[in-house]
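Every number in this text was worked out from the coordinates using simple rules, so none of it is lab data. For clarity, every value in this text was computed on a predicted model and none was experimentally measured. Cβ atoms are built from the backbone, for glycine too; each structure is taken alone.
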Structure 1
C-alpha cells in the first residue's frame, strides 16, 4: 500500500518472488524487560538476530534498514533502525495515509491461509496506521480494508537523529520500538505462540518527501506487501 507506481514495479517480480525460497527469521523468547521508548539499548536486543531490507528489485537499497524481533508471553517486540538523510513526516492522525511519507510498514499473516493479514504502519512522528485486511485473491483485485479495526494495546515509540521536515540539513536515522499484543492477532493458532510456530510476515520501508516523483521503497521480501504468498517466515523459538 506504499505507492501505486512501486506496486506496479513490484509486480514485475511477483512470479519469481513467489517461486523463490523465502527468508526466515528466528524469533527468540526473552525473559528480559523491554521498555518501549525507541532506544534500542536493552540487553535483550543483543541476543536477537539482525536482518536487512533489500530494494524492491532485490538489489542493495540506497539507505539501510535493519530489524530485530523478540517475544514473551504477551507481546511480539520489534526494533528497527532506519537510515534516513531526509526525515520527512507531517501526518499525526491515526490511520492517515502514511505511505505517502517516510514510513515503516508491518504485514502479519499468522495462520498461513494467505487470505487475511494485519497491516501496521509507523512514521517518524510515531503516528500509527493499523488495519485488518481481507485479500481473497492475494492481490489488489478484491481487497477489503477494515479501517475501524484498531490493534488495542499496541505500544510504539520513535527516536529521531536529525530534524524532521528540514531539507536544508542532512539527517542520520530514526529508530522504532514496537510491541504487538498477541491477543490482537486473532488468526494466530496459539496465544502466546508455541515453540516452533511460524507466522508469515514482511516489513516494508517507504521514503517520500515534498517531491511526489521522488519515492523509494525497500523491503524484507520482494515483491512485498499485499501478497501474503510472497512473505517470509517468522519462526518462534523458546530457546536457541
Structure 2
C-alpha cells in the first residue's frame, strides 16, 4: 500500500503543478483584459471629446458669424441715423444701434468663452491621446508576453502530462478512479495528516483512525472532507493537493 500512496502523492504534486499553470494563465489573461478595457475606455473618451470639440467649434463659429452680421446691421442702422429726416427716425435708429451693439457684445463674449472651451478640450484630447498611446504600447507588450508564456506553458503541460501518464500506470485502477472522482469534486484529492489533523480541511481525526493511518493497509479518506490521507510525522510541512 505504501507504493500506492507514494504514487498518489506524486500524482497530486503533478496535478498541483497543473493548477498553478491554470492560475498563472488566468492571472495573465485577467491583466490583459484589464488593459484592453482601459484602452477601450480611453478610446471611447477620446471619441466623446472629439465630438465635443466639433460641437464647441461649431457654436463658436456660429457666434462669430452672428457677431459679424450684427456689426453689419449696426453699420446700416448708424447710417440711417445719420440721414434721418426727423428726430423720431433718428431716435429709433439710435435705439436700434444700442440694442444691436449689446447683442454683438454678447455674441463676442460667447465666442470668446467658446474659444477658451475649444482650447480646454484640445488640451484634454492631447493628454488623453498621450495616455492612449502609452496604454496601447503596454497592451501590445502584454499581449506578446501572454502569447509567449502561454506557448511555454503549453510545452510544459505536454511534458508533465507525459509524466502523469507514467505515474498513473503505477496506481491501481480502483484507487485511480477514487482519486479522480475526489479531484473532480474537491479540486484536490490528497491531503496530509499531521499531528492528528487533516491538512485538507483542518479537522482533527479520531485517535484510533489516526493510529491506523500511520500504518495503513488500504487507502484511507478523511471522514470530513473525504480526501485521501497521507500520514506525516509531527512537524512536517503540509503539501496538500
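Between structures 1, 2, where is distance in nm of label points 7 Å out along Cα→Cβ at positions 75 and 179 highest?
Going through 1, 2 one by one, distance in nm of label points 7 Å out along Cα→Cβ at positions 75 and 179 is largest in 2.
Distance in nm of label points 7 Å out along Cα→Cβ at positions 35 and 219 computed as 3.6: which structure among 1, 2?
Working through the options, I get structure 1.
With mean count of other Cβ atoms within 10 Å over residues 67-74 derived from the coordinates and found to be 15.8, which of 1, 2 does the value describe? Mind dumping the intermediate values first?
Numbers: 1: 19.1; 2: 15.8.
The value was obtained from structure 2.
If mean projected area of the Cα convex hull in nm² computes to 12.1, which of 1, 2 did it come from?
1
I have 7.3 for distance in nm of label points 7 Å out along Cα→Cβ at positions 115 and 163, calculated from one of the structures 1, 2. Which structure is it?
2
With distance in nm of label points 7 Å out along Cα→Cβ at positions 123 and 203 computed per structure, which member of 1, 2 shows the largest figure?
Looking at the calculated values, the largest one is 2.
One of 1, 2 was used to compute FRET efficiency 1/(1 + (r/R0)^6) of positions 99 and 171 (r between Cβ atoms, R0 = 30 Å, to 0.05), and the result was 0.90. Which label is that?
1
Between 1, 2, which one scores greatest on mean count of other Cβ atoms within 10 Å over residues 27-34? Spell out each step's value before the answer.
Numbers: 1: 15.5; 2: 12.5.
When mean count of other Cβ atoms within 10 Å over residues 27-34 is computed for each of 1, 2, structure 1 gives the biggest number.
So FRET efficiency 1/(1 + (r/R0)^6) of positions 51 and 195 (r between Cβ atoms, R0 = 41 Å, to 0.05), computed for just one structure, reads 1.00; which one of 1, 2 is that? Don't jump to the answer; show the numbers that get you there.
On the way: 1: 1.00; 2: 0.05.
So the calculation was done on 1.
Suppose you compute helix-only ellipticity at 222 nm (-39500 (n - 2.57) for each DSSP H run of 4 or more, over all residues; to 500) for every structure in 1, 2: which one lands on -1500?
1
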